[in-house]
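Asks: Okay, got some structures for you below.
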Structure 1
Amino acid sequence: MTGRRNSPGLELADLNEEAVALGAAILNPEQGRELLDGACEADFSTSRHKAIFRAMAALPLPFDYAQVGAELRRRGELDSVGGYEVIAALGNGVLLHRRMQSRLQALREWRKLRALAQLAEEIASKHLLEPGISSAKLLEIVEGRLAEVRMW
């Protein structure tokens, strides 16, 4: 797994899973439709993958590597994602027999983990420092945010 860490020991993304989902969307129009219908920008952890997803969402299906690259260039984002080489590499390791729903489930799981890590950091850095905050108020904040995460 190629991951990205926010804190020591805390894995926040599987960058390979993200890249393979994007690559499958380029290689197979059906999987492209499933990705565009089932994912959102927040399901991706890096600005690179978010930009590629936005470019795909702006294009009609089916799209190919060149079209995704051209859309990124039109948006002024091609260089920031690493150029055409990065777009072309999205297809590396894609197993098209794996269903996009499985990929989407993995992306959503990582998104939830990122949200929970962010909530933990917010509690530690912000709410615990509020003078006079009660445990009841803190639980109310946590439960509200957890309800949001469960809906994903």
Structure 2
Amino acid sequence: MDGASVFQKTPLGEQELQDRTLKLDFKMRSILILIDGKKTSNQVIQTVKHLGLGLEAFQSLQDLGLVEASKTSASAAPTERTPVERYMDGQRYMTGIARDALGIKGLFFKLKIERCSNVDELNALLNEFEQMISKKLGPDQAGMARKTAENIMAA
């Protein structure tokens, strides 16, 4: 596997995001959330580089049957994301982490995230996002979640 590979979630991967059957750790779950069938594995790893994971994370997810190589070629993968793509990726990530970390307690916060209509509005929620995650998972994982969200929404 090389860094130019493009992966997509399998039905089992989509189900794992809903059910948490395999109880993936925070770092692996973050990567699974970001895999969208468009970005190369290097692009995803660059977004979460502060988590200390490399290409072996993709192999682990593939071994678990959660992701598979996409039919999209690496040359067709986008090199620069539009503001709308950054917004959609940021919203998906923040909503997924809030759901996972906060459960029913995060419902109102998830609604705040879903009401946002652009990257600036999502960025305005990052302090509250980090505080809420910190209460449940601790400051280290909350800091990693915030940094990942910032990287996702960066130009």
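We did not get these values from a lab; they are worked out from the coordinates using the rules stated. Nothing here was measured: the structure is a model prediction, and the numbers come from that model. Cβ atoms are built from the backbone, for glycine too; each structure is taken alone.
Asks: Given that distance in nm of label points 7 Å out along Cα→Cβ at positions 51 and 107, derived from a single structure, equals 2.8, which label among 1, 2 identifies that structure?
Replies: Among 1, 2, the structure yielding 2.8 for distance in nm of label points 7 Å out along Cα→Cβ at positions 51 and 107 is 2.
Asks: Tell me which structure, out of 1, 2, gives 0.99 once Rg/Rh (Cα atoms, Kirkwood Rh), for residues 27-114 alone is calculated. Intermediate results must be reported in sequence, preceding the final value.
Replies: Values: 1: 0.94; 2: 0.99.
Only structure 2 yields this read-out.
Asks: Turning to a different aspect of this structure: Matching task: 0.05 is the computed value of FRET efficiency 1/(1 + (r/R0)^6) of positions 19 and 131 (r between Cβ atoms, R0 = 25 Å, to 0.05). Pick the structure from 1, 2.
Replies: Numbers: 1: 0.05; 2: 0.40.
Answer by label: 1.
Asks: Oh, and also: Identify the structure, out of 1, 2, from whose coordinates volume of the Cα convex hull per residue in Å³ was calculated to give 101. Before the final figure, lay out the partial values.
Replies: Numbers: 1: 124; 2: 101.
Source structure: 2.
Asks: Can you spot which of 1, 2 the value 2.7 was calculated from, given it is distance in nm of label points 7 Å out along Cα→Cβ at positions 67 and 123? Present the calculation step by step, with values, prior to reporting the outcome.
Replies: Details: 1: 4.5; 2: 2.7.
Here the read-out was taken from 2.
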